[in-house]
1. For relative contact order in percent (Cα under 8 Å, 6 or more apart), which of I, II scores largest?
2. From I, II, which structure was distance in nm of label points 7 Å out along Cα→Cβ at positions 307 and 339 = 0.9 calculated on?
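Just so it is clear, none of the values below were taken in a lab; they were calculated from the coordinates. None of the values given here were measured: they were computed from a predicted structure. Cβ atoms are built from the backbone, for glycine too; each structure is taken alone.
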Structure I
Amino acid sequence: MINNNCLLCNDAKCTRACGVMDPARILRSLYFDNEEVVANYLDDDVACNYCDERCRDACPVKVNIRDIVTGIKKPEKKYEIDYECLRSEFCGLPLENPFLLSSSVISSTYDMCARAFEAGWGGAAFKTICLMDINEASPRFSAIKGDNQRIIGFKNIEQLSDHALVENLEIFRRLKDNYPDKFLLVSIMGRNDEEWAYLADVLNDSGADALELNFSCPNMTEGETGSDVGQIPELVEHYCRIVKQHTRLPFIAKLTPNVTDITESADAAIRGGADGVAAINTIKSLIEVSIDRDEEVIYASIGGYSGKAVKPIALRFITELAKDRNLQDKHISAMGGIETWRDALEFIVLGADTIQVTTAVMLYGYRIIDDIKDGVALCLKKNNIPHITDMEKITTDKIIPTDSLDRSYIIYPKFLRDKCVGCQRCYISCMDGGHQAISIVEDRPVLDPKKCVGCHLCVLVCPQNAIISSGIKVPKKR
């Protein structure tokens, strides 16, 4: 991945200044791990070779765009990208592509869904509708940032749609009238049998293509709703049965990750008549802690945690669902930390049928669909895979517990001297958090293979990517 400090501007000044190509689009693609896509559509004799760097002069942070673009490695072969390979389905219903907005603030109005559809998303799970009075807190978002100020963990106490039911029903009809080929998944939540039944009834002729039952929101102010229900398989099954009796639409159950075994709730949903499941919603977490004693109010609140940081947890849950025999031939819609096309494909090879995204859209906008679609389509083309549904799923026997790992060898790190700047971060981490296998000679790190156990902590902490895996398996000495 090519690093740059592009701000991902809206109506970017660099593109306006260039007039020949779209530098902002190129930098955005690089930001989202799409260097191969950029290389695929750049001209062999790129215009940057002859420019006067007006784009850099216009850039508010003076990104060296010309050097970045001219430094992109030319591909051995170029490919025609065809989005037809992305066509998919949701419980037997056709999808333009398997990438959907997940039920949240990003899919809460007609205009928002319409702009997402125009941008290229295959559909949207509309923000959960209900019969409750929703009163949101302010502010209701917080975040954890990396050292480059990129948000890696996102926290929220957002609840459900605060629009009246009649208003939402009109939105659904308009969306289906104006975007008949886009998929409309409507999320619902009730407080009792009567509300679940009523919502299922009124949505039959609303324009909704399918329903998603919200058993997962961690932010509800009323008990026996959201994740409170999702943690009790008997209630999940019960409410699914109620909906099954009242809907003519396919429906899936959105499950909470705030459980020990997610398959218990998944199996309950299938017993209740659900056509599949969705996972994961946000993970319960503490939103904010104030330690400033000068503030008049010091408080913290429990909310949901999402973003890039939760992806490994989401992948684990999707793996468990894909292994569940009761979910064979049932739809699995995955979400949790998805930003790039690689993220999306990781979930798909683990068994997901559709991909839902929220946090990345909140941070970067609906425009990220361009790079998700381009990256996946190019990957399929390069690997001679005709269709996304032909992606080979990882079989369950390839996902093994830690006690089954091969522990007979060590893979040593490899130090790239031409990249090393002598910061000695690897030395500090190895000394204080590893196995004291690195020493400093003439201001540069040197590895002692007799002490190194191949943990690769040094690979992870190097800020210059000057330490990589050697990839060579060296048998352990007995």
Structure II
Amino acid sequence: MAKDIYERIDSYVSGVRNEFEERLAAMVETPSVSSDPEHLPDIIKCGELATQYLREAGAEAEAVPTSGNPVVFGSLVTDPGNPTVTIYNHIDVQPADPSEWNKAPFVFNKVGDRYEGRGTTDDKGPALTALMAVRYAVDNGIPLNYKFIWELEEEIGSPNFESFVRQNISRLQTDSVLVSDTIWISRKQPAIPYGLRGLQAFLFKLETHAKDVHSGLVGGVARNPIGELAQVISQCYDARTGKVKIPGFYDDVIPPTKAELASFVNSGFTVKGFKKAHELKTIRPNMKTEADVLKGFMAMPTFEVHGITGGYSGPGVKTVVPYHAEVKVSTRLVNNQRPAKIARLIKEHVKKINPDVKVEAIQSLEPFLGDFKGAYADAARAAMKFGFGADPAFTREGGSIGAVVTMQKLLKAPITFLGLSLPEHGYHAKNENYDWGQTAGGIRMFVRYFDEISRLR
């Protein structure tokens, strides 16, 4: 390790702050909402900004077209003989309802060391943090090549990412992948996730007659699709405990080991802090301890109901019997579970309860489980400690990143997560924010990680 690199790094970090903030402001004020077709011009503009920033850092970069939104790809070769790390981030964002925010969501706002605006923490701030670190690493001779993948469809499930990778597989070859799109459990304790849950989403649909009808004329005789779907859902899971009742649902689940659970608990997690960060008034009554809660959202599958449509939804009560209804459902899946099998089990179970209900399996993502041991994990551990002054806990995340599973399958390279988001940053929520403390520590962390893996040959 070149000592002088680390003697100069704090000066670099403080010196780059204004540039970082200007670039983050420009990206935040480009509302790259991938779920809304009206924001396609913003998606294109955000891709152009990202390409510009990568080129200014010395990379060859372009916005690669796909059947949907482009993927920004960059390559910075210091020496063909050096190992290569690919850095993945996404720069599309969730929608934001201005009425829910304290300030306009797509106007960058700086309050002391905090940066407010949609995309600040998910994932534009971490992407720029990593880029600033790459520039320092290159300028100071760390023998490593860099590739960048900045996606613009992550928030809609990465529908075109696999085709992008397949079509560009030769130039995407790499020795390892670094993902900085994950969340710590607590600001006080750095965390390195090594697992993500998968996803299988469904629409349950039932139509029982041709139109909404008056309950005073047909009530007690006509079938009620909302009531029937509610009955189906109640026989799929216990809403109080979350326990799934579908035969075979848990057959392939591999519970976390005692060592993994201990690492989860050592993440700085508290139930009180968890409830505060996510504004939960109560949690399920079977969640008695920190370990129960951590296991519940990190390492066990779920069945959740997201919405019911049908009938009258205006003010007061309109006494109709609806003719159709739909329930939106998803299951989060853990390592060794397969979405296709879960889809089959749920369709079979629902058919036995009510054969008239149509079950459509829609969005699907495989789970991911990496390793918290080995050379890359050791490098990540050393980097986190250098950047933030504490040994990290190794955890899993309850969400999904479809691109990670694709990269694991097609690039066949070790994948490491070094995220910077915190629970209080409002990831996917109102009043999203990021902060300079995570940026400064993140630049230091990434530089140390690059230095560590440059020697893994």
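1. Numbers: I: 12; II: 25.
Top value of relative contact order in percent (Cα under 8 Å, 6 or more apart), among I, II, belongs to structure II.
2. Numbers: I: 0.9; II: 1.9.
Source structure for this number: I.
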